Structure 1
Amino acid sequence: MAAALTQGFTPWWVLSHSPTDVWSGPGADAVSFGPAPVGTPFRVLAPQVSGRLHVYNPRTDNVGWVDAPAVGPIPAPTADELAALLTPATFEPWWAMTHRPAVAWSSPHEDAFAWNRIPQWRYLEVLGPEESGRVLTVDPRIAAYAYVETAALGLVGRPPQNYFSAPPPDDETLALPGRVVGSDVDSYERPDREVYFSADRLEHNTPVTVQGIVDRGEAGTWYRVGQAAYVPSDKVRVPRLPDRTFPGRWIDANLSEPVLVTAYEGDVPVYAALAVKGTVAFQTPTGVFRLLRRVQNETMDSATIGIPRTAPTGYYLRDVLFTQYFTADGAALHYNYWRSNWGYAGSHGCMGMNYDDSLFFWNFASVGTVIYVHL
């Protein structure tokens, strides 16, 4: 059809470099005529209006509006060049990597449903041309097919050979409860810090079960904390072999930072958690004790131990849950909702834990349970 030009406007050509629809007008109420494939040439017929350009589409021999940020200027093509641009190219698969977390979609259409999340830095092979802003991909390690937003992908070379290698065998098999220590700790699908093996980001005090140890020599020692999940060993606190054990259920509290409180059944550790310990001025007592009394919900008042509430070290705390006293002067295990520096000093001598951990020890122990506190 004939393309009407705005009077006094010199037309120019653009090529779409990002997904865009062809619209009926420049306004928010415009109707979409459908998507235009990346690489479509357009002839611009008028100045930009509201972020869109009025264009002639030689692919459909019609006019419409396209989003200006999705196109870039090109020299006016000759007839042969235009024909080449409009000829569907033979598609060749290419390799991409997710430069941010992405969604695995069931199709390129608006009614697609999300199958899964794809982590950042994953290699994907792109199997088909872009459709509505998505491309069909396959994860080569797990043969998982999905449509992925092109905006989440970047062009890369073929994955290195170690990307396809199976996880190494454990040098030692374990079954130890542990806690992540440090901020922004990454787990990996292999005992290797390459970004394309990165899996999840773990927060300080995240519970893990150390299932095996892998010694990588100069690359360090790694703990396997899942079927294919590894964390550097210096990022996980596990129970150290105590110098003594007790029959039945008992609790070990190792005050060496980061402080770890471990529930034992005989000589088997069954649960471990980071805890806040006493400061230099109010040190947590060491020795072998037994739980003397338990209070499920209480108010803690520093005045009861001779410290005025208004003093710099005073306190008045309501709804302190799961308190288990092991000394007559008030040292206890309990829920600590006013601190979160788990594993380090900060209390008046008690060992405070988060809600889930303090609840576990409340259910695990009873009056008379041994608690061995030591460095």
Structure 2
Amino acid sequence: MTRSRNHPISLSILTVAFVVGASFGGARGAESEPGGGWPQIAPYFSPPAEYEDKFGGFRSPLRFDDGSRVETKKDWALRRKEILDFWTGALGEWPPMLEDLEVEMLGKERRENFTQHRIRFRWTPVEKTEGYLLVPDGEGKRPAVVTVFYEPDTAIGKGREYRDYAYQLARRGFVTLSIGTTENSKRRHYATYWPSRENAKVEPLSMMGYAAAQSWQLLADRPEVDAERIGIVGHSYGGKWALFASCLFDKFACAVWSDPGIVFDTRPSVNYWEPYYLGYEPPPWRKRGLITKENPATGLYPRLVKQGRDLHELHALMAPRPFLVSGGSEDDPHRWKALNHTIAVNKLLGYENRVAMTNRPEHSPNEEANEVVYRFFEHFLGQGTR
């Protein structure tokens, strides 16, 4: 499939590598990055001994589709394009990015050391959304983070405990934008659809990536935001969303994926086969739940599995941008077998300490796991104005 010139994921890897390398200090280790706090997060960038250099049954992204090896950075530029072309073709091409976004200010509230704005903006060609823009006090350009979930209220502190990423990061000096698929979540359609739910041309999870990319653009246009220092974070449903957004849209400087199920699995919560993720088909949809003989998967998902494709290929598109998996019950330590493939890509590119994972027994985030999330962003996006 031919990509549009203004398709957001059409940047060449050579350009990306230069920009990211310049931002993160070339091929140095993460200990020399612009932000502080490296000793506190450093342990999470190395797999446990039992998973070191273990790659599982995943096909190496350092092999071209014809089986030949990727040996050089130039080879990786070609291989990255091959991976991206496959996934863009499989998922469907995004519509052109919207320009001159109009942001409607619906209200504001003073909270602690930041101002919270309720806003509305167009995040797809056919749909507007409402969310919250949190702007800390002070002057100058600051780092920013997009937070994604079923609705935008949870991330600003009006929901379940330890999912308030936008609120906590704003308190720490980050501009944050909290977004969510509020109306479709109420209808149990969850995702965004283009041009319509009845005739979607892009897999819904990829289209959610498009919506997040538009949210990146909104932040990048803000006078108080440094466009080179914008990340994204989400938990569970939001973790899947953040994963696809950051892998497919390379302007996100870094990302945190909280327990989404980072590769395909048969667990009920790692349900990429659902029609609102990667199993789209026109309604009526299959009954929600596990794949069975009586309730088979449909659409793209079973074709990807049959072809031996998995999400570790998308992870590799992050390199050399840093990412953290805040793992819980769905992403336990054995996920290092998938993550080791992206570590290998970074090693080829001359980078280390770009892939991290924490682990907790429960799916729900907790204080300890979230502290690493916030220190990760402080470290890789930097703190304060520049």
Structure 3
Amino acid sequence: MPGQPRILIVGAGIAGLALAASLERSGITPVVVEIGEVSLSRGLALMLTSNAVMALRRAGLDRDVIDRGIVLEWIVHADPSGTPVEDEHDLGPSNRRYAPNLGITRDGLMGALADAMRARIRYATTITSVRGPAGEPEVAFSDGTRARFDLVVGADGIGSAVRRLIFPRIEPAYRSCCAWRTVMDDADPDPVFRLSSTTGRFLGSFPAGPGLVYAFLLANYPQVPALSREGRLARLQELAATFRGNVVPLIRRQHDPARVIFVPVQEVRVPSYHRGRVLLIGDAAHAFSPLLAQGAAMAIEDAVALAELLGQGGDIDRVLRSYEARRRPRVETIRAAVRRRTIARGLEGPATPELLRRHPPVFSASLKVFDELIEDPFAAAQGTV
């Protein structure tokens, strides 16, 4: 494999853009394809916890992202009546010790990542097959072209076309929970992540930009409800009306169905992150509930870890083994922590003693979890390939 490795990234979402920008900082220029006409910012906004921003810092990608977000200073948890259920949690120490916890629009995050890379994205293009020698897979693209690569990376999300090619029997599993997301104008939002919960329902909100508030609501549904575009907004308002707090009047005044996204919460598990020289990262490899705001964080950690390993050179098959050994324990720890909290809050149905025993606590049940999950995922792997 003379010169730099030939890397194909399928998907120009958060995982794909973070990987492309990180690879370029390691001296590798990838090919990036995206099935959409543009890099869609699905989800409207998100919280980037400190561990995600720490990973971006390792790749030199954090400053522009921080500039486009809002640093969150506190987390507050109340019951539906607005009564606090635990002490407020000060994010200031972790913001200073590690990296800021951010509220940011997806356009802001993806724009910062796209601006940091030079590679041109081939839009309206995906892959249709991978054939040929395991060490030099030949990829057929949807535009009729073909090319050989040293590594194909599926960063194409929970509905991954790449995953279907290498693990055709694996489909996302519905977790009896649905999510609503919306953004709303607010003249002067404070830098607080507000949470409110009751059995089977969870409401959260935080500022995602100047004059902009993001809210999400999770609710237990044994079956995915059939909702029209307008019905999604109406159901969000109906569910939010059972809570009190700053964001509820904003949701009540939301009149734009285009500003509401509704998705069933699904989980993806694969037996291996790679098969041959085809690798999955981000939600394509390990999607799970958004309850601890770790979907984008795990995708970014994946991207930076992979870019670092590839940037060290050496045999790609060895890199892939090292990547799996580094990332799977970290991802499975976070997955277990998220699943425990999702179950304990009744978001998958009744939290029976047996179910709770099968899913023991990983981190604290309090808001301190947002500090505990920040551990540097790279610290134990310094200099290893």
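No value in this document is a laboratory result; all are computed from the given coordinates. All values derive from a computational prediction rather than experimental measurement. Cβ atoms are built from the backbone, for glycine too; each structure is taken alone.
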Exercise. Among the shown structures 1, 2, 3, from which was the value 19.4, 59 of Rg and Dmax of the Cα atoms in Å calculated?
Worked result: 2
For this session: For the read-out Cα Rg over 2.2 N^0.38 Å, for residues 82-217 alone, a value of 1.32 was computed from one structure; give its label from 1, 2, 3.
Result: 1
For this session: Assign the value 24.6, calculated as mean count of other Cβ atoms within 10 Å over residues 50-57, to the correct structure from 1, 2, 3.
Result: 3
